[in-house]
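Structures follow.
Please treat every number below as a calculation from the coordinates, not as lab data. All figures in this text were calculated on a predicted structure; none of them were measured in a lab. Cβ atoms are built from the backbone, for glycine too; each structure is taken alone.
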Structure P
Amino acid sequence: MNFNLSKIPLRTPQPRNFGITMISDRGLNLAETENMLSVAASHIDMVKLAFGTAMVTPLLREKIQIYKTHNIPVFFGGLLFEAFIIRNQFGDYIKMLDDFEITFTEVSDGDINITHEKKCDYIRTLAARGTVISEIGSQDKDKVKVTPPYKWIELMKAELDAGSRYVIAEAKETGNEGLYRNNGEVREGLVQEILTKIPFEKIIWEAPEKDQQLYFIKLLGCNANLGNILPKEIIPLEAMRLGLRGDSFDFFLNDAESGRSF
């Protein structure tokens, strides 16, 4: 903090178990990565190299090392995991993770069709070598049939039991699928029901849009876990978490110590 101000909510200290900001790196170059970290490293808890960008990002090892120098875990997007799985190259995927010394893994099934039992098998295997973050919500990808809340809860529980450290409530990069309606509006009933059964500390809510971030901060407090945050939004998001943005200005004036508000 650059100066003293009363009634600022208490953020969890790094390394955080919750209150996480997970950013989506969609192809930053080395200089951009360094510049971002020079101002935002203390507000970043995880970095996802989005979808399949790791395959085509130049100087990938050097970029990963920059993040490691700042003690920020890096993982490849779930789509890259799926790209290996659909080609029957799971063994190659693990070798690739070992080669790049990546210990965090995202397991998803948004673009492939596998049984949930098989997905949990992958989670168990990868959890034995590091930290797994698994993604829920892929069954909404055709936007024809909405997955009911009880099914989200069932899947989340199974994946946490299989070894996932966190479950991601999916929104896709566009923020208008899975957790959200086509117009980006939060499916509030779904969120409320999930929270009756799954600890909020274990869920990372994909929230690429400002109004989505605002919703979860208002609901859960300054220490909501938020993902798919763009690099340019890291500082604005941290300000929002502290009630230092117009939209969240009055969130914590009466209860500045609250990490959650429901």
Structure Q
Amino acid sequence: MIVQKEFLKKVKEFGLNTYEAKIWTALLSRGVSTAGELSDIANVPRSRSYDVLESLEKKGFIIMKIGKPIKYIAVPPSEVMDRVKKRIKEDSEEQITNLEKIKDSEVLKELNLLHTQGVEMIDPTDITASIKGRDNLYSHLDLMIKTAEETITIVTTENGLIRKADVFKRSFKKAKERGVTIRIAAPITQNTKEIMKELSEFAEIRNTKMKARFVVVDGKEITFMLLNDDAVHPSYDIGVWINTPFFASTVEELFELAWNVMKKAEQLI
């Protein structure tokens, strides 16, 4: 029996490998058949057919008919669908339960300790990366904000502020609830006044004319964008992430000098 590759690919979405998909579809076409017959029809090596049939039986796709020779009966596809959905649901619930147990266990504490100690031993050049595309950049910045423990410093443009208010609002709120201090420096214009009011619930905002785009978290890591967001397509926007306290804290100290002379948002709104 010749099965088109595209059809076989869709059958495999039931959670089957290639041999399982071939044997099952062959059995469906026959209703009842022996391992040898199915091997020939499906073009599966006989040495593998018994293992494949045993696997299909465990998964609930077929039933073994007792007798000599041993024959196999196909379970209706609609019933298989229900069984697959039930198994996936049960497996997911079990995995979630196991992860919840690990969350409060010593295992996670040990893993976090290993990661912390490992990061301290890494060469700074190994934890530096370039990120291309605004969507990828924002996903990375969101991760930085979510993992911040003490401070978040953001310098952005007028349009950058509008975008960040939309993308990071929820993460800003959660960061503030964790006790993180958030500072944002951006141009305050007619277009950004309402957004400033909105973000002032979570962050201290000041006006700046700085032509820069960067985010510093906890004085340890920094992501800075290399291009003017008004002059580049979002797909070609690019940033550099550096996870080294020496550089990040230096940038933050320089920013502090500029921050102290910036006008507060409420003075301009």
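In terms of distance in nm of label points 7 Å out along Cα→Cβ at positions 48 and 208, which of structures P, Q is highest?
Checked P, Q; max of distance in nm of label points 7 Å out along Cα→Cβ at positions 48 and 208 sits with Q.
Can you rank P, Q by relative contact order in percent (Cα under 8 Å, 6 or more apart) and just name the one with the largest value?
P
For which of the structures P, Q does the calculation of distance in nm of label points 7 Å out along Cα→Cβ at positions 40 and 240 return 6.9?
This figure was derived from Q.
Quick one: FRET efficiency 1/(1 + (r/R0)^6) of positions 128 and 216 (r between Cβ atoms, R0 = 25 Å, to 0.05) came out at 0.20 when computed from one of P, Q, so which one is it?
Working: P: 0.20; Q: 0.95.
Only one of P, Q returns 0.20 for FRET efficiency 1/(1 + (r/R0)^6) of positions 128 and 216 (r between Cβ atoms, R0 = 25 Å, to 0.05), namely P.
Kindly point out which one of P, Q the value 5.0 was derived from, the read-out being distance in nm of label points 7 Å out along Cα→Cβ at positions 8 and 168.
Value 5.0 for distance in nm of label points 7 Å out along Cα→Cβ at positions 8 and 168 corresponds to Q out of P, Q.
Can you spot which of P, Q the value 23.6 was calculated from, given it is Kirkwood radius over Cα pairs in Å?
Considering all the candidates, the number was obtained from Q.
Could you figure out which one of P, Q the value 8.1 for distance in nm of label points 7 Å out along Cα→Cβ at positions 32 and 200 was computed from?
Details: P: 3.3; Q: 8.1.
So the calculation was done on Q.
For which of P, Q does helix-only ellipticity at 222 nm (-39500 (n - 2.57) for each DSSP H run of 4 or more, over all residues; to 500), calculated from the coordinates, equal -17000? All intermediate terms of the calculation are to be shown ahead of the outcome.
Working: P: -10500; Q: -17000.
This figure was derived from Q.
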